[in-house]
Structure I
Amino acid sequence: MLRKIFLVLALGQMALAHDFWLKPQGQKAALWYGHASEDSEYDRANLKKASAFSAKGDPVKVAQTSDGKHVVLVPEAEAAQMAVEMDTGFWSKTVQGWKNESKRAVSGALLSEWSIYYSKVLLKPEACLNKSFGQTMELIPVALHGKNLKVRLVLRGKGLADVKLYDEHQKVADTDAAGEATVTYSEAMVLSAGYREPLQNNPDADRLNLHAVLSLP
């Protein structure tokens, strides 16, 4: 029984080890899955929304192409930042591992969740300060002074306190009461945060598993 518990905990950690993130390529950005140094396959049908803003904060239309492995976002005009929403659907945990299925479809599910990722890339960081995409969960840059980057983590527009922030899955800060934290800005940074909340009377999942990812050049 003890071995089974350790197995389930290990599988849970494996399931949380990857993020969707946008890798800048000049005025374009490629959607990657994994760590900043990894390049894993993903289902392109999970991409539900792509958007961009100019340096003035105006919406910019975004075309989607492919480089053979990744979705590539191409703004139709000069963009300061771009964002995507990735919905990977329902996941159920069993003693055999995680399955990308609703708990209604899995016999003996130990836990089930609905996973959604909100990822954005700052092509021009200084022009993106305090400019939000209005995502359900989002990391918003607040200030940039030298190598010090202040961000605000929001959930449905409100600051989210006491959440750990990671850079390539290494903890770098905790958000304060306002949902803010200051981190050391590094080249090709991929900053991420996760948050779970229970789902009430949902036949497919027990909780909502949200991720916010912010990448910088």
Structure II
Amino acid sequence: MNGKLFSIGLIILFLTTPVLSQVIETVNLPEPQRTGGMPLFEALDNRQTLRDYTDRELDMQTISNLLWAAFGINREDGKRTAPTARDWREFDIYVVTASGWYVYDAEKHALLKKSDEDRREYAGRQDFVHTAPLTLIYVADYDRMTGATDDIRDFYAATDVGFISQNVYLFCASEGLGTCVLGQVDRDKIREVFRLRPGQRVVLSQTMGYPR
């Protein structure tokens, strides 16, 4: 009887243990290139939204530079390239490609691979998202936003994601990439497919690739 109870307990534990933390591979990114690029005013002049991309994949150095520009660590105290209210640093960036989906770990400057499955169809409602080489999904972790009501969290999450997405726009302008920020996303489906915790909120996604 005790053996059966133990077995049942193991099954229940297996079924109820969250799969959210499972990482099937850690992909260490090359060091980001923090110098060079297009002058700021030229990047601002070239900044635009594009929705038509080739199927050319982004190389790992470009992905490294992109994620560091978006929300990487740029100071020894761990602060980021984009500001956040009360230094919450509440955003996780989910990276969705044809070869699988990942979460960006800024402290390790690495991609934590969660699945080999191509989940691009869930990253946005518009057709071009489903074939673009890479989409970022910006997920705010409300559990990190301590001491605030949900209304305040909503406000600052919306504000902070604007800084991150604009960093990506300027990076893409500098590197000859196209990008498009997306508000038309199925947030409930993303929550299900990407196994988000109750405290996480999908805010926006942003697609990028080489212009056709």
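Ranked by FRET efficiency 1/(1 + (r/R0)^6) of positions 119 and 159 (r between Cβ atoms, R0 = 25 Å, to 0.05), which of I, II sits at the highest value? Let's see the in-between values first.
Working: I: 0.80; II: 0.35.
Once FRET efficiency 1/(1 + (r/R0)^6) of positions 119 and 159 (r between Cβ atoms, R0 = 25 Å, to 0.05) is tallied for I, II, the winner is I.
With semi-axes √(5λ) of the Cα gyration tensor in Å, for residues 23-150 alone derived from the coordinates and found to be 32, 17, 14, which of I, II does the value describe? Structure of origin is I.
When FRET efficiency 1/(1 + (r/R0)^6) of positions 55 and 103 (r between Cβ atoms, R0 = 30 Å, to 0.05) is computed across structures I, II, the figure 0.80 traces back to II. Upon calculation of helix-only ellipticity at 222 nm (-39500 (n - 2.57) for each DSSP H run of 4 or more, over all residues; to 500) from the atomic coordinates, which of the structures I, II produces -10000? Label of the source structure: II. Structures I, II were compared on relative contact order in percent (Cα under 8 Å, 6 or more apart), and the highest value belongs to II.
Looking just at distance in nm of label points 7 Å out along Cα→Cβ at positions 47 and 79, which of the labels I, II belongs to the structure with the highest value?
Values: I: 1.0; II: 2.1.
Max of distance in nm of label points 7 Å out along Cα→Cβ at positions 47 and 79: II.
Each of I, II could give semi-axes √(5λ) of the Cα gyration tensor in Å, for residues 95-142 alone, but the derived value 38, 10, 8 comes from I.
Work out the source of 8, 33, 35, 18, 5, 0 here, i.e. which of I, II gives that when P(r) over Cα pairs in 10 Å bins from 0, in percent is computed.
Of the structures listed, the value fits I.
Here percent of Cα pairs over 17 Å apart, for residues 127-174 alone was calculated and came to 50; which of the structures I, II was it taken from? Mind dumping the intermediate values first?
Working: I: 38; II: 50.
Source structure: II.
Every number here is computed from the coordinates shown, using simple stated rules; none is lab data. From a predicted model like this one, the values you see are computed outputs, not experimental measurements. Cβ atoms are built from the backbone, for glycine too; each structure is taken alone.
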